[in-house]
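Each in structure tokens, the structures are laid out below.
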Structure 1
Amino acid sequence: MVSVVRAWWLGVGFMLAMLAASTASAREQVVLVMGDSLSAAYGLRPEQGWVALADAKSSRYDFRNASVSGETTAGGRSRIDAELARTRPDIVIIELGANDGLRGLPLDQMGANLGWMIGRSRAAGARVLLVGLQLPPNFGPYAREFQRSYVLISQRLGTGLVPHFLAPLGTGRGWFQADNLHPTAQAQPLLADEILRALDALPPPGGRR
């Protein structure tokens with residue numbers, strides 16, 4: 001009888017260990033977000049931002065938000081190594097460039113900074129999702145080349161790509177705060193869903209796009 005009870009407890013212990021291992025592996029992909037105010041929940045509580053919402057919704061990804069309001073690609077470039085060492089991510093989301101564009105930074109400089117961040121992320125063993133942004137149409141030809149630059153960088157370096165981050169919001173004024181630049185709390189779930197779909201579409205480590 002003792003041997004039967006002991007075998008039963010061993011079986012229960014094995015099942016619990018397997019369940020714990022399964023739960024741990026379900027969130028094994030650490031995602032580092034290097035972004036600006038669009039990812040730093042500007043004007044909102046942190047838990048209302050798309051990063052926190054995506055983290056709460058997904059069982060596959062563990063988000064670490066290193067976004068800073070007002071950040072530029074140069075700022076991201078200066079911080080990337082420290083953030084990679086701190087978080088050891090499986091995936092890096094780079095959502096930067098809007099502040100460069102609003103200041104009229106030459107696109108080759110912006111591209112060089114993004115390329116550096118992508119290269120450092122790859123060297124650290126992480127896959128990369130590049131998030132494209134858009135400038136107001138009054139920026140003229142620069143705005144068109146600005147958005148196109150994300151596509152070219154992604155194609156050249158083989159990253160995942162969200163062509164235009166705010167596309168799910170369309171032009172509806174109600175999705176934006178009073179500054180008409182930053183999405184409201186109501187818009188954040190749409191952005192979270194967009195990013196989660198893009199993450200799910202990334203090829204596995206070592207795979208080809």
Structure 2
Amino acid sequence: MFNFNKKEDKFYILLSKMGKHTNDGGKLLRESLDTLHDKDTHVKKIEALEHKGDQLVRDIIKELNEAFITPIDREDIYAIVKEMDNILDSINSTIHRFVMFNINEGTEACKYLADKVVQATAEILELIHELNLIGNKSNSINKRLKRIDEIEDEADILFRKTVEKLFKDEIDPLTVMKWKEIYQILENTIDTCERVGNIVEGVVMKNA
């Protein structure tokens with residue numbers, strides 16, 4: 001059974017913080033695509049969030065090692081926080097690609113995929129909030145899981161169409177290489193969001 005309670009279990013608090021960091025990272029990435037002339041400032045902000053995420057992973061591992069009882073299985077807590085950390089890592093990798101490749105303007109497809117990252121991480125944040133309600137049979141968790149799947153499907157469709165168009169229309173091979181890599185990282189980021197949803201879904205099934 002779930003052991004979350006009104007006082008908010010420390011693991012729930014830490015997971016919620018991580019969820020907020022991932023959503024904040026997605027928002028910062030999306031904002032950066034409208035002002036890529038200021039890439040260095042965006043890099044610093046996103047790196048700061050990524051470092052906070054790394055620290056939260058260490059904090060949760062420490063708490064897991066010391067806790068006698070956990071609200072859900074230890075491996076599920078660890079898996080959720082690690083996948084959220086992977087989301088932050090991917091967001092950080094994306095903004096760094098704009099610096100490395102000297103790209104100063106985002107494409108519409110890139111902005112659309114970044115919008116999907118924001119939407120998916122927002123759903124994850126709410127999904128983590130729902131965990132403390134599972135013992136009372138939250139009615140909205142399945143709706144959020146479905147929405148994450150829908151976001152991933154929408155992003156996947158655009159990714160395939162965008163890459164197809166890139167290879168068909170772009171003449172410069174370096175430009176193809178740069179954008180293909182950026183689109184792939186963004187698509188992978190959304191895939192990771194779906195994996196978080198899958199882990200939470202497994203938690204719900206095990207504790208039904």
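Read-outs throughout are calculated quantities, based only on the coordinates presented, and are distinct from any laboratory measurement. Since the structure is predicted, the reported quantities are computational estimates derived from the model, not experimental observations. Cβ atoms are built from the backbone, for glycine too; each structure is taken alone.
Please compute Rg/Rh (Cα atoms, Kirkwood Rh) for structures 1, 2 and give me the label with the greatest value.
Largest one: structure 1.
Given structures 1, 2, which gives the highest value for mean count of other Cβ atoms within 10 Å over residues 118-125?
Ranking 1, 2 on mean count of other Cβ atoms within 10 Å over residues 118-125, first place is 2.
Once mean count of other Cβ atoms within 10 Å over residues 30-37 is calculated for every structure in 1, 2, which label goes with the largest value?
1
Using the calculated result -15500 for helix-only ellipticity at 222 nm (-39500 (n - 2.57) for each DSSP H run of 4 or more, over all residues; to 500), pick out the matching structure from 1, 2.
Going label by label, the one that fits is 1.
Another question, then. Work out relative contact order in percent (Cα under 8 Å, 6 or more apart) for each of structures 1, 2, then name the structure with the largest result.
Going through 1, 2 one by one, relative contact order in percent (Cα under 8 Å, 6 or more apart) is largest in 2.
On to the next question. Computing distance in nm of label points 7 Å out along Cα→Cβ at positions 54 and 142 gives 2.8 for which of 1, 2?
It must be structure 1, since only it matches.
Using the calculated result 0.70 for FRET efficiency 1/(1 + (r/R0)^6) of positions 62 and 182 (r between Cβ atoms, R0 = 41 Å, to 0.05), pick out the matching structure from 1, 2.
2
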